[in-house]
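Each structure below is given as structure tokens.
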Structure 1
Amino acid sequence: MILGYAAVLLANARHFYTDDTESQYTGLWVGLGRALRAGEFPVLWPEQWMSGNNTMDDAGLFNPPQLLIDLIAPSFDNMAVYATLVKLVFSIIAALGVYRICLAYGGRPAWSAVAGVAFPLSGFFLFFDEASWMTALTGTAWLVHAWASSVRYVRGTGGPIPVFVFLYLTISTQYIFPALEAALMLVAVAVGEMISSGRAPGGSWKSWASWRFWLLSWAPIGRLAAVALCAGLAGLLTFLPSMLSAKVTWRGTAQINNDQFLTIPWSESLNASLPSTLPAFTSWWGYVQPLPVTYIAWFLIPALAFIDWDRARSAWKELSSVALFAIIMLMWSAGPGSIGPLRWPVRLLPMLAIALLVLVCVLLGRFGSFRNWRARGIASLVLILALWVRSFSADPHNWIRHVLAAGLVIAVGAGVLWLMNRKGVAAACALVIAAMFPIAFWQVEAAQPTPMSYNMPTNRSEAMRAFPDFPGTTIQLADRGLVQPGDKSLEGAYSALVFGNYAKSLELDYVNGYTPTGHFYFGELLCMRWDSSVCPDAYKRLFTPEASTGRPLVDLMKLDRVVLQRALFPDVRNQAAPEGWTWVDLPGQDRFIWVLERENGLTSTVNGRVSAEKNVTATSLSETDTTSRVRVSSASGGQVVFARLGWPGYRATLNGQPVPIKTVAKSFVAVDVPAGTQNAELVLTWRPPGWKIGIATAATGLAGLAVLQWLYIRSRRRAGETAADEPSGEPERELAGSVS
């Protein structure tokens with residue numbers, strides 16, 4: 001894997017620092033790491049509004065390895081280097097996991113190693129999960145180990161703790177796809193093991209012996225279900241907040257829609273072994289894709305000709321779980337386009353790659369054959385021709401490139417066969433692996449300039465020196481789509497504009513951030529999108545008084561500064577500044593932004609997070625990210641509005657007694673203060689919805705694991721005692737063998 005990463009980095013040194021990694025994850029790591037170092041557990045950042053609820057997004061707050069990544073992140077200046085190192089570690093973990101799956105199904109070590117190295121270099125995983133979607137990479141890395149450990153546990157060669165740990169790590173990445181993929185994997189393993197072991201009651205159903213046999217034979221499946229349930233209970237806290245908050249987010253719909261965006265026709269699987277393939281389906285870049293996302297491994301399809309299928313039939317039951325998982329992933333990848341919050345079935349391609357690599361490499365190791373090698377060679381050439389035809393059909397303009405790729409597969413395949421015949425399996429498999437590195441280099445190099453890059457700065461110290469030092473809380477009104485390609489650099493727009501989580505890398509307090517599960521109503525207020533880009537009407541909306549309070553959003557949010565993108569608001573500086581605000585000149589940055597600041601200095605630090613008072617006097621006593629303590633008085637009754645986004649999970653007490661909360665404009669937390677209140681303490685507290693349930697289920701899951709581990713140790717001890725009590729027949733067998 002280190003050699004594979006080196007090949008990719010030679011083609012593009014920023015390959016593992018692109019798209020969501022540069023715009024979302026690395027900035028989030030820095031922000032979370034700084035909070036952890038300060039002794040805080042950062043469940044909520046209220047000043048970041050829509051992107052500040054870390055229990056909703058991909059923060060992985062309950063995933064120990066992810067917290068370690070966060071803790072280390074602020075010590076790195078070059079985030080591209082850090083991201084690459086982190087991803088290398090997880091790619092090695094993923095490769096080892098695929099290797100373990102192959103071994104669990106009887107694969108030979110050499111071919112299992114081929115599958116392990118091939119998977120992280122497969123198309124979609126390399127160009128999306130490793131390059132961009134970090135939580136997909138980490139979730140998959142833990143999932144493959146959960147798979148291998150589950151097979152071992154069912155077959156009695158492993159215990160429940162590895163299954164529990166790897167399933168929990170998969171779930172707690174806080175990305176829903178690996179969690180659901182793990183559930184489907186467990187179903188496939190259970191069904192496959194039932195098929196392979198032929199578990200069914202024998203004899204009369206009325207006999208106790210028959211029932212006892214049936215119960216004992218199904219016990220391993222029951223134990224797997226039990227440990228999976230325990231892991232699910234332990235990981236429930238990861239998804240409870242988002243599940244219980246879904247009604248106020250963009251992802252709140254439970255509808256099933258079938259659109260063609262990022263759904264993969266089954267015919268594209270015929271591209272799996274041609275390195276030049278550029279598949280045809282609808283995405284951000286049109287119909288013919290600029291990246292080989294359906295590619296899996298150069299040998300995968302041609303090698304089918306060298307499997308002895310007559311002998312392989314004997315293993316179909318044993319491998320049925322892998323085949324079932326592949327079928328499920330193949331069907332899901334073709335649609336529907338969205339199932340509630342689950343969208344873009346193309347994300348399932350790595351799961352399909354895992355299943356097919358395990359199937360083919362296990363079969364090659366156990367049932368590979370050279371008999372009738374000429375006929376098999378011709379069959380392999382026919383398969384390569386089919387690959388070429390399908391790739392040509394999808395992308396006819398690059399037919400010469402496809403011819404060269406087919407020639408490469410034929411040439412390397414011939415070399416593998418020669419080594420297999422002359423030097424043995426290990427040498428041949430070494431060549432299979434070695435061929436993957438120039439292919440990875442070629443694929444990445446051919447995709448340059450990558451269509452996915454924001455081209456954000458890699459060095460945080462350089463970026464912080466170039467960027468204005470904005471104290472207090474800032475909101476930026478800008479549209480990322482208006483940044484010209486030539487301005488995507490530290491010398492250009494990134495010296496003045498932030499997108500995604502770039503502000504966290506700069507250690508500045510911006511409202512702007514990256515959120516895949518944004519607050520619907522707040523997003524509508526400012527027409528703010530997932531990367532915090534806004535529409536041209538956002539400036540007017542920000543300074544328009546809210547109906548019930550008479551205060552503009554800029555006051556309700558307690559903002560100190562408004563940064564306006566010149567490209568989005570080219571003529572705004574010709575207007576007078578709003579009342580209480582003034583235009584600020586920033587030489588060097590003024591070709592990209594206009595800046596408004598309050599005339600009377602910072603307001604975000606005045607009177608805590610109290611942003612509006614109606615017939616109430618409210619004085620802040622103390623503030624944390626999750627709690628506001630306020631001294632309130634009201635003779636006739638009134639209302640206190642807080643500069644906090646109305647996420648589910650807020651509770652309020654007045655002198656220790658619960659009082660109802662509500663929202664202003666469906667976004668700002670507010671509390672009604674009853675008439676006659678005098679110097680009462682109002683406490684507003686936020687906790688992740690369902691946190692008590694989550695803690696209880698986690699404790700239940702751990703207790704269940706302890707019971708399962710005790711049962712496992714007890715069964716092992718009994719098995720050892722039974723074996724010790726049985727008389728040994730070794731001397732007689734050895735003698736009989738020698739005589740024979």
Structure 2
Amino acid sequence: MSTPIDGRGVTVGQLFSNTPKYQLDTYQREYTWGRQDVLRLLGDLERRFRLSWSHLHDRTETLRYAPYFLGPYVYFQDDGITYLVDGQQRITTLHLLLIHLRRLLLEQDCVPEATGLESMIRKSQFGRDTFTVDVDERACLLKAIMDRRPYTLRPEDGLSVRNLQARSSDLERDFPPSLLGEALPHFHDWLLNRVCLVGIEALDRGHGWEIFETMNDRGIRLSPVDLLKSFLLGKAEPGRQRRLNEAWRELFTRLSAFGSAASSDFVKDVLLGHYADLTPKATDAFDIEQSFHEWLRRHHERLGLVRPSDYTEFIANRLIPMGNRYCTLLAAAEHPEPGMEAVFYNHVNGIRGQLQLITAATRIDDSAPDFKGKAQLVASYLDLMYVRRLILGHAVHASELDQLIADLIPGLRTCKTTDDVALMLGATIPKEAFSDFQTFGLGSDNRRQVHYLLARLTAFVETQVGNPDRIGEYLGDRHDFQIEHIWANNYERYRDQAPTRRDFDTWRNRMGALLLLHRSDNASYRDATYRVKAEHYQSQNMLAGSLHKNAYSKTPRFGKWVRSIGLADLFRAFPDDFDKEAIKLRQRLYQRLCEIIWDPKRLGFHVVEGPRRRSGPEQRTRAWYGVEVAHLLDAGVLEVGATLVGRKRRTEHTAIVLGDGRIRVASGEVFTSLSGAGAFVKEIKACAGWDFWYLRTPTGDIPMRDLRARLLKSDRVADET
């Protein structure tokens with residue numbers, strides 16, 4: 001028997017294939033999603049996909065991967081047009097994601113898949129091309145994004161267009177590296193065929209609005225936090241329930257001011273930070289992520305919840321105080337807080353797990369200074385590891401720190417004092433620092449990270465000479481500050497320095513050839529000669545101004561600081577020309593500044609001599625993370641110093657295998673993966689490295705994929721015996 005209201009499950013592929021186009025009704029709000037919303041969606045998709053994916057899988061196996069539900073959306077149809085009533089934020093973001101995936105697939109030569117997405121992204125009707133999410137004011141921007149052209153915002157562009165442009169940039173900068181390369185075609189298949197929504201069809205516009213109000217305003221759906229509250233308060237002492245309820249409401253009202261997900265994130269971080277079993281075979285982390293209220297019901301005794309008084313004490317003396325301090329951390333994440341600046345840095349870099357790790361390190365009986373000190377130590381540690389990995393591998397994503405965070409939580413739970421935290425974390429900091437910085441620079445996949453480094457260097461120099469700390473502006477969501485290339489994009493002007501276009505691009509993008517400037521100034525210099533630029537630089541921040549001689553003769557504080565810190569041999573003015581030797585010198589300067597800023601002792605860690613405790617990626621197993629080049633070296637399948645070769649059209653690229661499993665390409669850059677090295681030499685964002693690179697031998701070139709298969713086969717033989 002049919003019903004007046006019809007609900008149907010659809011995959012993402014069906015969502016964008018079965019309907020010619022979606023439009024918005026007049027009462028629909030603007031597209032308002034922010035970067036954190038996109039990060040959350042990407043993170044959720046990445047985690048669910050990686051639970052199933054293996055590099056050994058055939059693509060047909062994605063049809064058996066675990067599905068993922070993105071929620072409902074409401075629509076009605078009128079005169080052949082489908083109007084979205086509820087769900088446009090998710091559907092608009094998915095549309096942007098498909099556009100981004102199409103570009104990534106084209107860069108990896110997955111042409112059939114990219115062509116298939118084309119028909120989902122835009123449609124042709126009656127001789128007119130329209131985007132599947134068809135809103136007139138957005139069309140020009142979406143076309144520019146599709147064509148990879150810059151788009152200049154116009155005065156008439158509204159909030160939706162501005163947010164769409166920003167979220168498109170976020171997708172480029174924040175798309176997880178673990179979904180690129182070999183994983184990308186599988187992720188494409190899984191997203192289209194196993195990620196689902198439920199479409200609820202209303203009878204007409206008025207009926208759609210009625211359903212929208214019911215779903216969003218009348219509270220008929222209890223959230224996991226509501227279910228948790230019902231369980232905990234129901235088990236607490238009856239005479240205390242009213243006051244506990246008032247304290248609960250006050251806390252979660254505060255949390256909700258930081259976003260709709262803050263309340264759930266708080267509960268998850270408390271359970272993961274203090275109570276979950278995070279050993280490799282345990283499922284607590286997954287279970288808490290999926291349904292934390294059900295996990296707590298099953299494991300209440302682990303939290304010491306047996307008698308009604310236990311529940312009362314847990315809510316009043318543990319959960320509420322932890323929640324109030326969690327609000328302090330959320331505030332510090334949004335704006336730089338003196339003494340907890342690193343919490344802001346990690347938030348900018350999308351390291352969501354930092355609050356979970358801070359929660360593990362802090363205790364209810366910590367004084368306010370101790371809580372603040374522990375939070376800064378933990379956040380500084382994650383920032384340090386993030387930056388070091390960035391320099392080592394040329395690109396890093398916040399999700400790559402998830403395993404490190406899980407590894408550290410059990411140890412931090414045992415730390416009582418701030419000194420305990422400093423000693424425990426200090427013992428895991430690798431001795432290697434920035435030895436590979438000489439060739440580090442801007443690539444196709446690390447613009448946000450390079451911007452972050454420049455912002456930190458610039459702000460550090462400014463504050464050291466007594467100027468205000470403008471790090472909040474440098475890293476703000478408005479993107480007021482941009483990367484400036486000291487060399488203008490004029491190859492002919494620098495042919496004496498770089499004989500080929502490739503050489504020119506390599507030197508122009510080196511870290512020492514970059515600055516951070518306000519976007520209005522950056523745009524105004526464009527093709528100006530260096531001598532003209534240098535005159536403008538002196539009125540900018542001190543790091544840029546240090547290229548001009550006036551910084552040394554007319555700013556006494558700057559000169560005094562340079563001498564006091566031992567950098568007089570690296571800080572130099574270049575009044576007339578900025579050549580390759582100047583870039584090399586600035587590169588060494590930036591390296592030294594990084595070594596000072598991220599010096600573990602300066603950050604408060606008790607660094608011990610001798611072997612460091614292994615953590616994070618060093619403990620990853622092949623079963624979960626796949627074979628890496630280091631595994632081939634360990635097994636004797638590959639030798640240190642081996643030459644790798646890859647071809648793009650008629651151009652041959654070479655690389656050398658280093659002793660630690662990293663790859664050094666011909667121009668000197670070093671990468672932690674074959675995919676990263678391949679993407680760099682091909683000048684694209686992603687590359688299936690195991691397919692691109694071959695091992696050069698006297699008898700012929702051997703695909704690296706074949707070497708990996710040989711290792712896996714020998715492992716299976718060993719396991720069977």
Structure 3
Amino acid sequence: MSSNMTEGILPGVDKRRKLRQWRNVKDHFTRFSVGLGGYSVIGALALIFIFLFIEVAPLLRSADISHKVSYDVPGAGEDMTLVSAVERHREVGVRMSASGRVVFFDPDSGEIKSEHFLNIDSNRTVTSFNRAEERTGLVAYGLDNGTAIVVRHDYDITYPDDQRLVTPKLDFSLGEEPVTVDSNGEALEVLAIQEGSRGTAIAGYTADGRLLLVIYSTRTNFMTGEVSVNRNAYEVEAPGAAVTGILIDNSMQRMYVGDEEGYVHYYDISVPSQASLQDSTRVTTDGNYVSSMAFLLGTVSIIVGGSDGSVSQWFLVRDEENKRNLTKIRSFEPHGAAVNLITAEHARKGFATADVDGTMKLHYATSERTLLTKQISDVPLTAIGMSPRNDSFIAVDSANQLHYYDLRNPHPQVSLRALWGKIWYEGRGEDSYTWQSSSATDEFESKFSLVPMTVGTIKAAFYAMLFAVPLAIMGAIYTAYFMSPRMRALVKPLLEIMEALPTVILGFLAGLWLAPFIENNLPSVFSILIVMPLAMLAFAFFWSWIRPRVSHIIPDGWEGALLIPVAIAAGWACVSISPFIEIWFFDGSMRQWLTDTGYTYDQRNALVVGIAMGFAVIPTIFSIAEDAIFTVPKHLTQGSLALGATPWQTMTKVVLLTASPGIFSAIMIGLGRAVGETMIVLMATGNSPVINFNIFEGMRTLSANIAVEMGETAVGSTHYRILYLSGLVLFALTFFVNTIAELVRQNLRRRYASL
């Protein structure tokens with residue numbers, strides 16, 4: 001008997017043991033799979049962050065240089081080097097000396113390729129020298145008899161046998177003979193030259209203290225090719241102190257004169273015959289003088305170096321009386337000795353300065369950075385030539401030693417201040433947050449502030465959530481708790497199908513249909529906010545009165561369907577009376593009325609984006625929130641009702657508190673969707689990078705900015721990497737929001753877990 005019982009029990013024990021073992025295997029496999037999935041998500045996020053950071057990291061590097069070679073200047077002599085430069089392919093360099101000797105050479109070896117001598121009489125002495133904007137290659141020698149020689153170093157590039165050949169040359173736009181600047185024959189102690197649409201302008205300060213402005217225009221005989229030069233000379237009121245530097249802008253409308261008392265004087269020379277002093281501004285500390293002046297690219301800003309070692313940027317700003325005043329924009333890291341040399345970059349707003357101790361500093365104007373400090377020589381530098389591609393430079397010192405350096409400075413425009421602070425850009429009346437990555441001119445000052453797009457992202461998400469959250473949460477409450485099961489089975493899938501609607505379609509409809517419709521029926525939008533709730537309240541009152549009579553026709557939980565025609569009728573009524581509201585209250589046009597009251601109205605604005613993106617976000621919030629409310633344990637709701645609470649009291653005091661972690665998660669996931677949305681904001685905002693929360697104006701978001709500009713930027717450029725930085729900022733923003741949301745959700749779960 002005992003043996004039979006044992007034989008019957010053992011198979012059952014073995015079977016249960018095998019089931020437990022198999023269950024443990026499945027538990028371990030599930031735990032491993034879930035853990036692996038979680039770690040994979042974290043790993044994927046980490047890889048995204050690493051990839052973005054790798055693309056952004058080069059922005060963090062400062063400039064660096066490496067010494068290539070030093071040697072005696074080509075064509076060495078006792079005369080001082082006035083110009084050193086290298087052409088864009090770094091195959092030919094040029095040296096122009098005080099004696100009028102011009103030497104083209106190989107910058108790597110110093111081997112002379114060609115040599116030229118300017119037509120300077122042996123009895124004449126060079127008393128001054130200046131160069132026009134760096135990229136033009138135009139220079140002028142001032143002589144002791146009031147004349148000047150104007151010459152340009154240039155290069156012809158050909159490709160014989162598919163091999164690049166750089167042929168240097170000199171161009172004499174005003175002829176090889178000296179041109180007269182001072183008819184009285186006085187020595188030109190300070191000189192300035194610039195070339196513009198009106199010809200070539202030369203300004204000179206003579207030994208007897210006169211300030212002259214001469215405009216040269218040329219005419220070429222079509223038949224003979226002979227060039228004739230027309231000269232118009234004007235005498236301008238000179239400052240009281242001795243002049244140390246003169247600059248003329250390339251529009252030939254403004255002239256700046258620095259003096260030995262530390263002032264810069266601004267002259268309006270737009271009408272040369274009426275040239276007049278407009279403003280005088282001290283630019284150095286007391287007891288110091290203007291030791292060097294130069295234009296930045298575009299000749300809008302001037303960089304002033306002082307005998308006190310100061311380096312500062314100035315340009316003209318209009319005051320309240322519409323008068324231009326020379327205004328200090330920013331200062332840079334000073335030198336330890338007097339600044340004797342300033343050289344601007346050819347294609348950016350960067351520049352190099354040097355002092356009498358042989359120290360060179362590399363600066364960038366917009367980002368207000370001093371990128372590099374290097375002791376080049378123990379004696380003063382007399383010339384610095386930046387490569388047009390900003391990848392090398394040649395420096396020559398007073399001992400006629402040439403120093404050739406490689407330069408790496410790809411992203412000088414970037415700094416924390418340039419990205420996130422207010423910057424005073426050229427031509428602006430004040431500092432501002434501005435994004436403008438390209439322009440039609442070579443002198444363009446790039447503006448890379450990320451503030452407008454960050455604010456635009458927050459603005460778009462705010463108005464989308466303002467529209468979506470009340471509708472989605474209230475809809476979820478009604479659907480999960482008050483709606484009949486049969487009606488819920490119809491409504492919930494329909495709303496979840498909305499989530500599959502491509503956002504490009506929503507953006508298309510918002511931009512091409514909704515935006516014009518709202519513009520033409522603007523009063524209806526606001527009247528709906530008033531009329532529709534009142535209509536629903538009126539219907540609710542009517543329903544409470546009529547319900548006992550029709551309860552056998554319309555069962556509980558289907559009342560919401562009766563509101564559909566009410567909502568449609570209220571909306572139709574608001575649109576129909578919109579023209580009359582405009583006539584009665586807004587003089588026929590609400591848009592014009594808004595403009596007159598100081599509110600800008602753009603057709604594609606935050607209101608349109610809020611509605612369109614709200615429709616994209618509603619299904620996400622609704623679905624998660626509805627599930628959270630519907631899954632609240634029934635014993636909680638039934639217990640509350642059994643204790644005498646009404647359904648609404650049960651909803652507000654029990655259900656919502658229990659479901660609050662899920663509802664909060666739904667809102668945060670919807671917010672993440674709104675922050676990262678691209679196509680709707682791309683097509684319905686106008687993409688204007690402005691900073692405001694005006695519901696009637698558009699915006700540009702980080703995601704839309706990436707979509708708009710990534711296709712047109714050069715790979716590896718500063719613009720390209722800043723767009724990746726925008727993606728990193730967007731990634732960090734959503735990560736931060738989601739982290740805070742998870743902390744809040746966990747706190748809510750702990751608080752209401754006891755219900």
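Suppose P(r) over Cα pairs in 10 Å bins from 0, in percent, for residues 112-447 alone works out to 5, 23, 30, 24, 13, 4, 1, 0; of 1, 2, 3, which structure was it derived from?
1
From which structure (1, 2, 3) was distance in nm of label points 7 Å out along Cα→Cβ at positions 64 and 192 calculated, if the value obtained is 4.0?
The value was obtained from structure 3.
Values in this text are rule-based calculations from the coordinates and carry no lab data. Everything numeric in this text was worked out from a predicted model, so none of it was measured. Cβ atoms are built from the backbone, for glycine too; each structure is taken alone.
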